[in-house]
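**Student:** In structure tokens below, several structures.
Nothing in this text is a laboratory measurement; each read-out follows from the coordinates by a stated rule. What you are looking at is a predicted structure, and each value in this text was computed from that prediction instead of being measured. Cβ atoms are built from the backbone, for glycine too; each structure is taken alone.
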Structure 1
Amino acid sequence: MSYGTHHKLVYMANQIAGFFATQPEAEAAQGVASHINKFWEPRMRRQLFEIAEHGADALSPLVLRAVPLIKRPAAETPPRSETTI
């Protein structure tokens, strides 16, 4: 994952958290997770998990509380090459 992609996903996740930070604390993390589950494609969610595991200091505390509530996508499988016989 490139630095630009990493930075953009962190920015987006923190922006979402900023919006939900106005909600009651019990609902805020669920709101962040729900938004990411609905609107982020699996590749983006996969990258967010990588960031949370390796560079979590850039993510807001609210995003970090939401991470366990986010649906973890299946591992990415490489495309199959087509062979003809």
Structure 2
Amino acid sequence: MKRVVVKFVSIFAEKMGREKIYELRDDATIEDLVEAIASELEEVKTKGIVYVNYRFPQEKQILREGDEVLVMPLFAGG
């Protein structure tokens, strides 16, 4: 098992708190983490942006122990 720090921003932080640690199996991908978050915060799948270590993750990226994940809602400006 590995631990991944997830930081939530804006409305997601209001719902989930500013930070949460997820324990995942060793071969867990970013998709697995999003599924775990979505079990508590469904809109993360349709209205969220996810960064891993301040970068957009690669598709099927395997997470590593200590990775820092930022989850924020989509924003629109005018």
Structure 3
Amino acid sequence: MPSALSDVRSKALELPPTDRELLIHDLLVSLDDGEDTESNVEAAWAVEIARRSQEVHRGTAKLVDMDEALNRVRRTAEEGER
């Protein structure tokens, strides 16, 4: 007889990716030991990383090569110094 964990895991894996991301976030936040800021930030990043990874795998992410990314960072830093 399957355990409750197996049942929940099976049902969770049937969810669409965005619903799984929300579930991940909710589960991570539920582990919070009272340290709202750090735990919530880590949970939010885990969800964001999962979302971005899905976009890359689906081919819907707009990718930028490293040289272009560094040029954008440098331009932004230079504008901030003015």
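**Student:** Which of 1, 2, 3 yields 3, 12, 14, 14, 14, 14, 12, 8, 4, 2, 2, 1, 0, 0 for P(r) over Cα pairs in 5 Å bins from 0, in percent, as computed?
**Tutor:** 3
**Student:** helix-only ellipticity at 222 nm (-39500 (n - 2.57) for each DSSP H run of 4 or more, over all residues; to 500) was computed and gave -5500; which structure, 1, 2, 3, did it come from?
**Tutor:** Derived from the structure labelled 2.
**Student:** When you work out distance in nm of label points 7 Å out along Cα→Cβ at positions 30 and 46 for each of the structures 1, 2, 3, which one comes out largest?
**Tutor:** 1
**Student:** Given a value of 41 for relative contact order in percent (Cα under 8 Å, 6 or more apart), calculated from one of 1, 2, 3, which structure does it belong to?
**Tutor:** Of the structures listed, the value fits 2.
**Student:** Once distance in nm of label points 7 Å out along Cα→Cβ at positions 22 and 38 is calculated for every structure in 1, 2, 3, which label goes with the largest value?
**Tutor:** The structure with the largest value is 3.
**Student:** Here's another thing I want to ask about it. Figure out for me which of the structures 1, 2, 3 the number 0.8 belongs to, where distance in nm of label points 7 Å out along Cα→Cβ at positions 54 and 70 was derived from the coordinates.
**Tutor:** It was calculated from structure 2.
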